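Next up: the structures, one after another.
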Structure P
Amino acid sequence: MRGLLLFVFFLTACGIKANPEVLKSPEVEIRRVGSKVYVRSLSGEVSVKGFQREGPYWAREYKEAFCFSVQRLRGKSQKFCVGNAIDGMPSIKISEKEEEVKLEPIGFPAYRLYPLKDGLLILEEGKSLMGSFYIKREYAERCYAITGVKGNAESYPLNFCVKPKPPPPVPEVEGLEIREGKDKIYLVWFYPRNYREFVVYEQEREIGRTTGFSLEAPMPKAKTTFTVKVISPEGFQSRGVSLVYNP
């Protein structure tokens, strides 16, 4: 017994572990979308031979079936395989309404919808769909991609954009008037609602922006039209209220 204890002490003193940590294998999510294959690690950092980094994913364009190696950092390497790309893509019927659009995809038993940013699919925000669905219209154009799903693969993506809905009307300033100084004029107004700022024009040329209710300008020497427009909290602009100054 004493000899066994001395042996364990000797191993410890030499920095040798009796039970070394087992190297972990890569744990990944693999997605084929058209001719592109995406690999994302579910645990730890990995590198994928022959693939390029795209955000949280490793990606490679290759339509044929192939196998590849995934190396886990400070861990094991493992081989994975994917099948051929699915030929074709879904078609879609779009019906526009005031607040939303109805989309009816055709050609596959199931689908996935992705937002697009700079022409790239945001894979982590993809949603599974079956049958028709609705997308709310916003005040800015939004673009998406839809794929058809068969088994573990997705078709080539069909890109489309949803047109923005008309901007809401922005109420105008109230009580706009011009007050004269010695060598300047002062445009004064009132606004009882929320706003971001006001833009002032002289003969359709912008001369200033302000978050207050007045703006100073040089006194014109000829008949001049001034216009004040409101920028709403959402960034939309009113048509404007105008006054003519006649010296």
Structure Q
Amino acid sequence: MTLSKKKRLMYLSGLLSIIGILFIIIVIYFLFQSVRETFYQNSFESKYDFVSLKEDGEVFPVQVFHGVKVDTFLEEKEVSNKKSGNIIFEVKDEPKETLMGFNVHSERNGMSAFSEAIQYKVMVENETGKESFIIAMKITPESEKLITTPSKYKTYSVNENGVIKISEFTLHSKSKLETQWIRGLSGEKHGYYTDLPYQKGGAFSLISFAILGILSLIGGVWLRRRAGLSETEQSA
């Protein structure tokens, strides 16, 4: 049983209309999330500020914040006394984390050598002036990253009383503050609502989807009219 020309055109019209509606829904969703992300980022920047820890152009691995000493260094092999690729993070001279599988930039000084795995930040609440010392680290190196398993991150937050809070999360379970703390640990910026405003070509992708959606809807309407004309010609 063969379909008539009208039915074929109607099926194609319906398919194009559905595709167009899906594209438009995707555009509206990400546009809405992008606006939310922009408002959140502006709100954060008005409430908090990050203070540079650089001295003489670099951030030193050993830092002391309100009595809490932290240190980051490369592990030494016991047999050869040579440095291994394992990054050790200590709090009060006690090893807390061993980060393996990351590239260490030996030509760089200070914490910039470990920029792929760990970073220090001081965050100040503008209204109260309270400071927090943040140690943010990426637990999962790029070589072990899987599409089905998101990268794991961990933060140590030290307040002005020397109290340490530890948080472990992924990009899917991060909080708003954690979004800010892990910036710089990966090649891309990650937003709380969406990454789109920080992605290269994000606006172009959104516009392209919108154009495709509009063209699909126009095509669906045009085919529906063609089907009507086809029926008129057959009945004439």
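Using the calculated result 1.5 for distance in nm of label points 7 Å out along Cα→Cβ at positions 75 and 99, pick out the matching structure from P, Q.
Q
So if we calculate mean count of other Cβ atoms within 10 Å over residues 195-202 for every structure here (P, Q), which label has the highest result?
Max of mean count of other Cβ atoms within 10 Å over residues 195-202: P.
Taking 4.0 as the value of distance in nm of label points 7 Å out along Cα→Cβ at positions 51 and 139 derived from one of the structures shown (P, Q), identify that structure.
Source structure: P.
Of the structures labelled P, Q, one was used to calculate FRET efficiency 1/(1 + (r/R0)^6) of positions 163 and 203 (r between Cβ atoms, R0 = 41 Å, to 0.05), giving 0.45. Name it.
Of the options listed, only Q reproduces it.
By the measure relative contact order in percent (Cα under 8 Å, 6 or more apart), tell me the structure among P, Q with the highest figure.
Q
From which structure (P, Q) was helix-only ellipticity at 222 nm (-39500 (n - 2.57) for each DSSP H run of 4 or more, over all residues; to 500) calculated, if the value obtained is -12500?
Q
From which structure (P, Q) was semi-axes √(5λ) of the Cα gyration tensor in Å calculated, if the value obtained is 63, 31, 15?
Clearly, the read-out refers to P.
Quick note: the coordinates plus some simple rules give every number you see, no bench work behind them. Just so it is clear, the model here is predicted, and its values are computed rather than measured. Cβ atoms are built from the backbone, for glycine too; each structure is taken alone.
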